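J.: The structures considered in this document are given below.
Quick note: the coordinates plus some simple rules give every number you see, no bench work behind them. Bear in mind that the values here come from a model prediction, so they are computed numbers and not experimental data. Cβ atoms are built from the backbone, for glycine too; each structure is taken alone.
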Structure I
Amino acid sequence: MADKSFLTWPFFEDHHRTLATALDTWATQSLVNIDHSDTDAACRALVSALGDGGWLEHAAVDHHGVSKLDVRSLCLIRETLARHDGLADFSFAMQGLGTGAISLFGTDQQKAEWLPKIRAGTAISAFALTEPQSGSDVANSTMTATLDGDNYVLNGEKTWISNGGIADFYTVFARTGEAPGARGLSAFIVPAATRGLDVVERLATIAPHPLATLQFKDCRVPVSTLIGNSGAGFKIAMSVLDVFRTTVAAAALGFARRALDEAIVRVTTRQIQGAPLFDLQMVQGHIADMAVDIDASALLVYRAAWAKDKGAPRVTREAAMAKLFSTDQAQKVIDRAVQLHGGDGVKSGETVEKLYREIRALRIYEGASDIQRVIIARQTIGQ
């Protein structure tokens, strides 16, 4: 049983505690025996189930404007889902990330067209930012969007796009040329069926998720698909990441909590020379280190989430600290859990083995660990 004492911390309100408890109960009943053999089908089924359960209502705003993105709720949901099933966490997270630009900057028409479907789980979204030659270096994106009458014509490639190949629409960032570098990017909503948009490669990873390379060739979209102002794409992308980067840390925290749970079961039931493995002081030290790393991560995660919810205009530094520490420490926590399982820890299909594969990508996507260090350093010295 995962530790829930952190819910008593002052970062949370009563509705957050109710949410966490209800979701944990739902996940325990609904996320068992998920067939991961067909990743695309599993993601579609999970999105539908999350929509039916009402959990996706937290991933995007109500298009009538009566709700807002609550980062503490997003983090609690991602932590809980990740503890139960990594693909369930992914399915929830991409619904939020893929529509974050619409929730924060979209027109009333854009919100009304797409957000109800996302909240209901009847449509799947994706966030198309990364390019073959520009991952973390967003300002050097080369994909173009050229204004032609009442349309923009998109040309270029995006890669490592989560939900690529199964999304119903993509939030795409392209260069409209108002200025060089970051100031010349804009954001667009591009339905998957748009002519000129093709999935040219499906990407396989150590922890299977729907990932793809997309090609845009003379892909025409109406001017009405522009999100926010022309040339504001970099600001939009950074604002979305400012919200959702903290939730990546929360997912890592969920993986780490599950690893600790599995380790505790192992060391209290495994007998060594007639006594539980836990009786060895070295093993007790490992468990203590895991518990400290988890609590420290949780403090950073929910500090950043609380600050954003309480009105901080940007939490760039806090979110970067949370993501850097939580993902790196989760990797260490999970590695210790694998070690405590001995040979069983690397047996294919074991929970800790799956966690070992799941955690690695979180230290890369939405800003790799070294990028977070750069952000923290610059914020610390006031640049």
Structure II
Amino acid sequence: MSHLFPNAQPRTSAPFRFDIVGSFLRPEALKHARHQCSCGDISCADLTQVEDHEIAKLVEQQKAVGLHAISDGEFRRTFWHLDFLSALDGVEEVDTEKFSVQFKHHNVRPKTLKIVDKIDFSESHPFVEHFRSLQKLAGETEVKLTIPSPSMLHLITNVRATDYMAIPRYENNNQQLLDDIADAYIKAMNIFYKLGCRNLQLDDTSWGEFCAEDKREAYQARGFNLDQIAKDYVYMVNKIIEAKPADLAITMHICRGNFRSTWFSAGGYEPVAETLFGTCRVDGFFLEYDSDRSGDFKPLRFIKDQQVVLGLVTSKSGELENRDEIIERIKEATQYVDINQLCLSPQCGFASTEEGNILTEEQQWAKLAFIRDIARDVWGE
């Protein structure tokens, strides 16, 4: 029982009171092996051996820090989203002059996506084997699978892109595209579920973008109806939710960008809160709340029965926050959401791309221990 919040209770299902977004800093051995592979100095099989070894160590570290569900740290990916999306049937990764968004102070490797055929998901998708591998390493510990939200494929190819050319199947038929994307994700969900997945997180920067006034104005100037796009994105997610097994938890992580400790968007949740929190039926939201760029807690008044994982501890720097201030912010959030609908995590992963944020591995684990201890104080063991 918590002494800080007398009614607070621990949770035994995802999302957990102490939780993570998913990515971890890549060890130097892994970075070196990936570079060697890209240069042709070692084979893909050699790289996979290094990945397996480093993920095995990461799994034990996550168990040691007390996480109830563990990830593979996204160690097999270069980007948090493009690796998954580009391996969907009907999608290709292509080089471009610049990345689809501009981060503060840093440029991302210029890659984007192109829809070339009907969107679908097959068992040959590399993430299927990645999940199998992690399941073996995790043993009895729950595995958390993180993949980009379905909205990201539409956002990158149809909204951010200024040169979108629809294939005949999707020409003047956006609804068909939305349904094909959602159906591909339902296939993926069912395949992962059969392999044992019970904890699926959809990572999404579209909502962080739609919170930003400057980005809203820019999209509207190009003729986009952002309110309708928001409804379309909730439609896709809810279609997936309607098809999910009862014992599969599906959550959504919302971010304003996380590349080498920088960001690309700013603005509170108010512009999207009623549509997102009020109508999207995920089991929980992982929400960025580590700085004033995310605004206040008032938009949480639209939350229904979903869990809200407060990202109050930043993954963008190694300096530890003040414990009392974090607890005070949790207390502030209870003005809008019951304490037993709240959890705690970092605001994002530690390495949304292989480059990683600007902190050390030691600081990364210290952050998680800090969050764990606060969660225990607030909600009990």
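J.: Given 23 as the derived value for relative contact order in percent (Cα under 8 Å, 6 or more apart), which of the supplied structures I, II does it correspond to?
T.: Values: I: 16; II: 23.
Working through the options, I get structure II.
J.: Still on this model: A value of 26.9 was derived for mean count of other Cβ atoms within 10 Å over residues 14-21; which structure in I, II was it taken from?
T.: II
J.: Given 15.2 as the derived value for mean count of other Cβ atoms within 10 Å over residues 22-29, which of the supplied structures I, II does it correspond to?
T.: Traced to structure I.
J.: Tell me which of I, II gives 2.8 when you compute distance in nm of label points 7 Å out along Cα→Cβ at positions 110 and 174.
T.: Numbers: I: 1.4; II: 2.8.
It must be structure II, since only it matches.
J.: Still on this structure, please answer the following. When distance in nm of label points 7 Å out along Cα→Cβ at positions 30 and 342 is compared over structures I, II, which one is greatest?
T.: With respect to distance in nm of label points 7 Å out along Cα→Cβ at positions 30 and 342, the highest-scoring structure among I, II is I.
J.: Now for a separate question. Given 118 as the derived value for volume of the Cα convex hull per residue in Å³, for residues 126-269 alone, which of the supplied structures I, II does it correspond to? Intermediate values should be presented prior to the final figure.
T.: Numbers: I: 118; II: 143.
Structure of origin is I.
J.: Using the calculated result 29, 26, 20 for semi-axes √(5λ) of the Cα gyration tensor in Å, pick out the matching structure from I, II.
T.: Derived from the structure labelled II.
J.: Same structure, new question: For which of the structures I, II does the calculation of helix-only ellipticity at 222 nm (-39500 (n - 2.57) for each DSSP H run of 4 or more, over all residues; to 500) return -17500?
T.: Numbers: I: -17500; II: -12500.
It was calculated from structure I.
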